[in-house]
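Every number in this text was worked out from the coordinates using simple rules, so none of it is lab data. All figures in this text were calculated on a predicted structure; none of them were measured in a lab. Cβ atoms are built from the backbone, for glycine too; each structure is taken alone.
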Structure 1
Amino acid sequence: MTKLIVCLTGMPGAGKSTIAEGLKSKGYDIINMGNAVRKEAKKRNLESTRSNLGKLMLELREKNGPGAIAELIKSEIESSPSNVILIDGVRSNDEIQVLRKFGIVKLLAIHASTDTRFDFLQKRGRSDDPQTKEHFEERDNRELGVGISNSIALSDYAISNIDLTKDKLIDSAFKIIQSWT
């Protein structure tokens, strides 16, 4: 059976990981693009700081092409027993092209306001989450620089994460994915 690869895209803090975590219980495999970069940083004995991970992401793309981060997760996709795989954090059309080699790709964009995203990222607590508005804007600009706006613009469906409870956000995504299977 052909795999359905659902790519969650959106600016940092929009709700992609919340959806991915919430849908694990539905039997979907979840692959996080940021974790692929964190794994690569660990291999290189780099601390998972905001600065290191940002530089590494750009370096990998520069050295191995714009689809480089998607290349890092190929074996996870191939070894997944699930027919539906959620890819958390697709950032470019080049990554989407790499993923198309493994199944039918659908893009689900998650939108949230700048203030909502900043508040969420401050509370989330990952080592690379921005703690100042300046770092937040720097990260947004880096994401925009690698082409995330294109994947958001070309999405098959978008969820507006404004005034949604966590459960409503997850449920909305689930219903959309169900309509694709």
Structure 2
Amino acid sequence: MFIQTEATPNPATLKFLPGREVLATGTLEITEAEGAKKSPLAEGLFNVPGVTGVFFGQDFITVTKRGDLDWQHLKPAILGTIMDHYLKGRPVLAAGVEAISGVDEEGEFFDPNDEALVGTIKELLDTRVRPAVANDGGDITFKGFKEGVVYLNMKGSCAGCPSSTATLKHGIENLLRHFVPEVTEVRPV
């Protein structure tokens, strides 16, 4: 088994490509060891000292490390954990656990009168933003819309990324404002 690695815009996060499907649908972000019980693979990765976050996409695993550690020391242990997991044929998700689809409607907020507008915003995010962000090992999902402001959840390599503000302000905000003039600003939640 050959596992490729790719740098992400976030220096604390590295993207691992195992060359096979990780999740059939959706994504899963785990930001603490306690939450790793959802996934045998995440449990193994959180056992590597210094791992602070794991994000699963369709064909990649993004791992976030503590800022004071060097990838040169962590990467071999992470690669070994991923390889061992797949060679043993273990599932990525624990029994009964489902990945989150790109739509996490629970907790969303917007005025019902803006439903068509929000539909357009979500479609733009799903077709133009999320595929590009997945290439960098992360995900961005809609959280709400209020008084012209779009609120987004940033996951994986996007969470805590130094360039996330630029991505939001210059990339996503400009795109949404172009297609949906009612959008005045984009903010992370």
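If Cα Rg over 2.2 N^0.38 Å, for residues 69-108 alone is calculated from each of 1, 2, which structure is the one that comes out at 1.75? For Cα Rg over 2.2 N^0.38 Å, for residues 69-108 alone, the value 1.75 is produced by structure 2.
To which of 1, 2 does the computed value -0.52, -0.62, -0.84 (log10 I(q)/I(0) by the Debye sum over Cα atoms at q = 0.12, 0.13, 0.15 Å⁻¹) belong? The read-out was computed on structure 1. Given a value of 22 for relative contact order in percent (Cα under 8 Å, 6 or more apart), calculated from one of 1, 2, which structure does it belong to? It traces back to 2. In terms of FRET efficiency 1/(1 + (r/R0)^6) of positions 37 and 141 (r between Cβ atoms, R0 = 25 Å, to 0.05), the structure with the greatest value among 1, 2 is 1. Among candidates 1, 2, the computation of helix-only ellipticity at 222 nm (-39500 (n - 2.57) for each DSSP H run of 4 or more, over all residues; to 500) that gave -15500 used structure 1. Work out the source of 0.05 here, i.e. which of 1, 2 gives that when FRET efficiency 1/(1 + (r/R0)^6) of positions 45 and 165 (r between Cβ atoms, R0 = 25 Å, to 0.05) is computed. Attributed to the structure labelled 1.
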